[in-house]
Structure P
Amino acid sequence: MCGCLSRNRGHRLVIYFIMITAILVIFLSYLATTLFGYVVHWSLHQKWSGGFNQSHMTHHLKLYPPSDYLSEKYREAGADSTPKFFFFAALPTLILPVLTLCYFEILSWVLTLLAVGVMFGVGLMKNYLHDAFHIKNHTLSKIPIIKTWFNNLVQLHYYHHVDMSKNFGISAFFWDRLFKSFVKYKDSNEPIFKWRSSK
C-alpha cells in the first residue's frame, strides 16, 4: 500500500515537473521572441542598418506616413518588405540556439518543437496584427471582447509612425518600457482617433 502511494506521488511529481518545464519553455520562448522583435525593429530604424533601414522607411514614409496611416486594404511593400528580414534573422539568432540545445540534449525534441512552435506562432501573430493595425475598421476592431485591446495597440503603433524612436513593440510593449522607448497616446485630436471613429 505504501509503495503504491509513493509511486503515485512520484508520478504526480514527474507530471508537475513536465508541466512546469513546458510552461517555462513557452514563457522563455515568448520573451526571447518579443525581445528579438524589439531589437530587430529598433535596428531597422538605425541608419547603420543600411538597405534594411531604407526598405523599412518605405513602409513608414511612403506607404503609411502618419497622415495616411490607415487604408482599406494593406499596402504591400513588395521588394522592400521587412517581415522576411525578421524571418531570416530569426533562423540564426532564435531557432539555431534552440536546436543546439536539443542537439546537446539539454532540451528534449518535444520541448524544442514547443519552443520553435511558440516562436513561429508569436512571429506570425505579430505580422498579422501589424498589418491589421493599418486596415481601416479591421474586423478585430469590432469584436466586443478584444476591440479595446486591439484599438489600444493600433494607437500605440500609430505613435510609432509619428515618432519613429518610440513603441518598437508590435503587441508587447514591456521591452519599450524597459528600454525607455514607450509612449502612450495622449491627444484624442490626433488623426488616428478621427479616422477610427468615422465609419
Structure Q
Amino acid sequence: MSLVLLLVVSVFIVYTIQREATNKVWHCLFYVVLVFGVVQNIGRSFLMENKGNLLYYKFLVDSRAIIISKIAYQFFVNTFFLLVLTLLMSFWLPHSIPHFLQYLATALLFTLCNSAVFTFNSALALGAKNSSLVAMILSLPLLIPSLLVSLKAASKAISPISNQVFWQDWAVLGLLLAMQLVLSVVLFKYVWEE
C-alpha cells in the first residue's frame, strides 16, 4: 500500500508541476520516479527480516532457494510498481511514444536487473546492522550499467524512426541479469553461512 501511495504522490507532484510533457520529458520523469521507487523497495527483501526468522530459514531451506525466492518476490513487487507507474503517468501525463511495448519491455528488464542487484546487496548489508544506506552504496556500481543500457534502449523507443533494433540492448540487459543472478546465487551461500 505504501508503494501505491508513493507512486500517486510522486506522479501527482510531477503532474502539478508539468501538465504537458514531450516524449523526452515523459521518459526522464518516468525513469526518475522508477529508480526512486526501486530504491525505496530495497528494504522489502532482507532488511525487514529479524535474526530469528533468518535462523529459522537457515535450518528450513537451502540458501539458493532463499535468494531465488527473495529475488522473485522483489521482481514481482517492482513489476507491480512499474505497471502502476505506467498507468498513473499515462493517465495524468499522456504520451505519444511510438514504440511503447518495446519501451515497457526495456523497463521490465531494467526492473528485473534491479531486483537481483538490490536483493543480493541487501543480504550483504544485513551484516552491517540492517543499513539500507549500505545496500544502496553497494548497489550503485552494479545499477549504473543496467541503467545506461536501459536508457539507451528506451531512448530508441521514443524515437519516431520505425526500424530501431532493440534486441541488442535487450541481450546486454539479459547478460547483465544472468551475471547478477549467477553471482547472487553463488555468493549468497557464503553470506548465508554467517
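Thinking of P, Q, which structure, once Cα Rg over 2.2 N^0.38 Å is computed, gives back 1.08?
The read-out comes from structure Q.
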Of the structures P, Q, the one that 5.3 was derived from, the read-out being distance in nm of label points 7 Å out along Cα→Cβ at positions 11 and 155:
P
Given a value of 25 for relative contact order in percent (Cα under 8 Å, 6 or more apart), calculated from one of P, Q, which structure does it belong to?
P
When distance in nm of label points 7 Å out along Cα→Cβ at positions 163 and 179 is computed for each of P, Q, which one produces 3.1?
Q
Of structures P, Q, which gives -27500 when helix-only ellipticity at 222 nm (-39500 (n - 2.57) for each DSSP H run of 4 or more, over all residues; to 500) is computed from the coordinates?
Q
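No value in this document is a laboratory result; all are computed from the given coordinates. What you are looking at is a predicted structure, and each value in this text was computed from that prediction instead of being measured. Cβ atoms are built from the backbone, for glycine too; each structure is taken alone.
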